[in-house]
Structure P
Amino acid sequence: MTERESGRTIAPRRLLFVVAILSGSFLLFLVQPMIARMALPMLGGAPNVWNSAMLVFQALLLGGYAYAHFVGRFTIARQAAIHLALLALAALTLPLRLAALAPPAPGEEALWVPLLLLLSVGPVFFVVSAQAPLLQRWYSADPAAGAPWALYAASNFGSFAGLIAYPLLAEPLLALRTQALWWSAGYAALAALVAAAAWSRRGADTISRARLSPAAPIPARRIALWLVLAAVPSGLMLSTTTHLTTDLFAMPLLWVIPLGLYLLSFVPAFADRRGAANLIARFAPVVLLLCGGLAMVSRSTGSLALVFASLALLFVIAVALHARLYALRPEPARLTLFYLVMSAGGVAGGILCALIAPLVFDWAWEHPLLVIAAALLIDQRPLIAWERLPGLSPELAWAGRITLLAAAAILAVLQRNAWQDFDFSHSQWLAGSIAIAVCGVLLIGHRVLFLMVFALMLLAQGALDTIETSREGLRTRSYFGIYTVRDYPDTHERTLAHGTTLHGLQWTDPARRCTATTYYGAGSGLGIAFAGAPALYGPGARIGLVGLGTGTATSYYRAGESWRVFEIDPAVVGLSRNGTFTYLGACAPGAQVVIGDARLALAKSAPGSLDLLAIDAFSSDAIPLHLITDEAFGVYERVLAPRGVLLVHISNRYIALEPVLARIAAQRGLASAIRVDNPPRHTDNTASSWVALARDRAQLAALMGSAKQYPWRKLPAPAPTLWTDDHASILPYIRWRNMLGK
């Protein structure tokens, strides 16, 4: 029976479906950073925490798509009844809150983080994630509605809007409890939109059975290609985040950008108008050559040019591969299967980056591997038709191609030499990169030769350094980061770097192995306080240190003192216990090491059990937000003796934390001062900023006067708002000039 024969006219209601789908996606990607922010006091700020969270959300999305695919066998009326019932059941978990889950044991974070998020947000995320494929299927039930694929572009635009809205609007303006209430209101509005969409298709059951009946089976090879084309961009989004924050530019909020670009890539890729997607896909091999060659850079540069290159690569590859997915899409009858396979591919990419890579690789090797996979998958159409060049025989054409390959190899050798004195603005180095890329561009369309040039580009731009560092066993990777140990025989130094930040230095000369270096020298705030501990508290001073690093701070240990060192990463402790760094064993043999989150461990410590407590737990330039909120300082005050002093290391390239700590000090009635140390360049000490806080003003004054050659100063004016577990935003305190390289 046709629509006219049924006597019913069903309006397409395109705007209604667009608003409903966009709203659901907006809520999905608003809740992701919101629930992660709620969990921050329990999780800390390691980059892989976000990767784990993304894996949970991808798995829930897969579950939602599987559910949408399963209920697709029923009539639209029954689908709507089931889905609205599930929306109502999931609403019982609102407003959102964290599940009551015991803290993880050390080393179990990779499993505990997903479980916490799954229990906390699983029901609502699962049911909301299913509404996009369901509503697209309902939309297709009307013959006048047209193809549903553009609605997927709207869905991803809504996802992007939700993602950006959180750090720019929700987090700065609203407390977490208020965020949860507003999200609940949005959830109720979404349920109403879904009900309205179902009502608009109330007479479409017989039509949907005729229009959406499955056609011939889809070959397994095509389904496998869907899976791979979805997995590579998903994994590349996560690997780009890890690569940037680990090796290139650990600026705040950087994790938002790769995910946002990944979501935006679906907009042109699934749009009805194909011009933008076709243009981007056409030039994707060119971008791959120019930007993908940087995929194995493992040397910190702080260059925004490299950041932009990495982000451009991600966006272009994602658009190119998603456009290829669109070209391979099935008929609307297979819509939910198509999205189910795409979601499974997204989970596969997440599993590689969040679970497998930290266990298998010592560096972010998943990133160049995914870039190479993209090079194998993107469509290549020659930019130059060699065969059409006048007077050029096939033999001469091949001779020309081989000549280009040889030229690229020679240029790569020269480029490798230039890399030893790396400077992105260096004209010779930049010209060499462009020359190699030109050779590759002329070979687009001949995939094997193109891939060979791309491999040469990788080798010329840092790959050999990266490979050599791994071959020599200088790296250690854990759930919390990637650590690189380097020896400098000429200066008798050994350093530890975490991402882009130096985390400590030790002399390999036995005579100086207990010398304080870097951020902990005699002129640093920590050095002044720890060296003065006997005068302030006597020979039995009780000292706590949050963040081990190389163990440099333990060089101030004296027999008779009681030391407790809190370190969240067992891999860092292993570097001190296996002899790589000997501060802990040689200089502070009596120190107790507590593995786990410092805030949780300190909360369990006896009140008044420490005289000095130093907080030094930055991960690269990432902010350990849960360690510098008002509630965290309540934990520190509790564990400190009445005359105790708290020291907080706030050295940071991109965020000004002085006003934040000034506000906390004012709120709690604490005396405060800051010691900014700028040692001479020729020393082994590093510039640092330490803030000292104390309830006893006389004790703080005694600390400040204990080394008069190292003056302290007052903190600046307090921030207008207090950072709490419920409400904190770094946006007002970002040093934008530093982020822009000025």
Structure Q
Amino acid sequence: MSVVASPPRRALFVAAIAAGSFLLFLVQPLVARLALPLLGGAPNVWNSAMVVFQALLLGGYAYAHALARLPLRRQAAIHLVFMVLALLMLPIALPNLPAPAPGWEVLWVPILFLLTIGPVFLLISAQASLLQNWYAASPAAGDPYALYAASNLGSFAGLLAYPLLLEPRLSLGAQSTVWTAGYVLVIGLVAASAWARGRNSKRQVAGDGLQASPAVAAAESGPEPRRFKRALLWVALAAVPSGLMLSTTTLLTTDLMAMPLLWVIPLGFYLLSFTVAFSESGEWSAILSRFAPELLLLVGGLAMVSGGQSNPIIAIAMIALLFILSVALHGRLFALRPGTEELTFFYLMVAVGGVIGGIFTGLLAPVIFDWVYEHPILLLAAAILLPQRALLPVMERFWTNFRYQTILAGAIVIGAGALSYALSQAVEDARGEAILNLTLGLIAAGIVVIGVRWAYATIFGLLMLGLGGIATLEASFLGDRTRSYFGIYNVELSDDGASRMLSHGTTLHGRQWLAPERRREPTSYYGPTSGAGLALRSAAPGANVGVVGLGVGTLACYRKPGQHWTFYEIDPQVYEYSRRGDFTFLSDCAPDARLVIGDARIQLAKEPAGKFDILVIDAFSSDAIPLHLMTEEAFATYGRVLAEDGVAVIHISNRYIDLAPMIAALAQASGWDARLRQDREYERDGQTESIWVAMAKDEEALGRIERNVDATWSELPTAAERAWTDDNASILPLLRW
């Protein structure tokens, strides 16, 4: 039996789904950007936000699945009423929550996002599957799953639009207004889609419309345990790319900046993978899936090299790997899609997988692991789940027909184990030619066993262990590495054993000599000729000094008798290194210094006006810039707590971003004079090249520092066109391309 079908109106449904997805992924960086001034700019801010968004997406799919049981007209009425009621929460604005207590950010951030955008986000996230379900109400409609590609294309466009169009041009308030207008438009498109299907609300019977893929049709006719296993496979195929997207984001933002441009790159490619994998032709999906196992060996083998992702080439390769693995896994997911009668349940399971991947990477991994072990674990899971076709058809036929497959594959794995051990020794000894040859040998072994899933995954794991993985694990077992919400720290001895160092991500954050006669000697970026060193040496004996960012406490050893020092540190773990004696600058030189745990900008706002004679801003996370400390509003806070003749000294050394033009723009906006000090005395023992800027309301205050005969200060370069504000900031003009 069939029903008479009205025209499918495909363009209308594509527009409604794409517009909703565009708004959905436009709002994610917008809300996270709103929250940055409260959260210190930690890389995990975005991962926490993504976990909330994925949970809301799951809620939206569950809502769509429950609603799909009702007649179509009732579905439309309920959904439209809820969408109109959600207008009461717009325009988007953060709720007035108190700042998080130190250590509770991992719970506070999700609550903040839920209260800010939760109901609205849930409703929009529901409509991709809900409208596909409405579309499938017509037997003439064709495959509704193809509309999921349009949904993810809209999502990808929304992600690109935020950092490239909205963020550089509009204030946060204006962005929220634009988003609200878009939401009203989406309500209209949803209403039009509902009207288009209102006269055809009967669902087609079996035999009309889309059928399940052959593999799934067989599963559906089988016993319930088989259907349960199929649902678990859907969840796994969705969870691994979701987790990889977040772990790749962590690798990127740790060494650059917690900002929308870098948040959206992995997420954008992740979403684009759905568009490729769920396309009706499937040609590109088949091509990329065919070569995914080889690429995983070539690029993924570097995943356990500590700090390797700071190399831009490797970082780009990791993003490419994320995209291709996501296409391959989502392509397998598409091949296992059910018929339309289970469409909403299928998307519900995809959302469950997304949440599981997000929770593992964004919430559990930072607590369980002291390094980004979630990334190689997820790559190993991808190796197990990937569609596996041998590079050459003859190899595929060989493994399929060979009687002693397990024995031969096992022998190759044992040989790969010996190569992995030899590779780890070559890496430890830095023998370049041996590293290359042994790596190629392991990759060749992995390519040979493609098609024997367990052997391929094992050899891939051995490759990661050989290429730096064993050294990374040793650092964890020795207890040298610690992970907090704000980053990954490693305490280690220098190669000659003469000093102890603290690194954050891939950036050195401090060094202390172990010899008693040199323990108080300032090192790294803080030497006597650095901008901070010059400013602190010029301070009067009774001066009040504030330092934003404790590090290992090096600056404390510029303290003079009678001075009063205050350190502001957002991460309690950083203070722990000084408290337990790993680094003794603080206890040796300023044992009575006041230490304030919490975000410096929030804590400085509580201090009395004119408190400090010198304020040092040195609050980088690895090489990532805490954006909320570099805005006009932040500099207004610094100006308020500085004395009239006080000096602010700001550390702007960075591998990727030229901050000097922005500091010049902020100085102009604040009405301050400024000078730049580039210390190139890094050839000296223990010193590191650094760039500092000194700023003051009083020209004479800068003169006291400039009169130091040991160093030369220079004028700042031409100011950036526009100073950063809490409402408007973009690093694109400042990138060192």
When distance in nm of label points 7 Å out along Cα→Cβ at positions 355 and 699 is calculated for structures P, Q, the one with the largest value is Q
Comparing distance in nm of label points 7 Å out along Cα→Cβ at positions 171 and 507 across structures P, Q, the largest value goes to P
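Every number in this text was worked out from the coordinates using simple rules, so none of it is lab data. Bear in mind that the values here come from a model prediction, so they are computed numbers and not experimental data. Cβ atoms are built from the backbone, for glycine too; each structure is taken alone.
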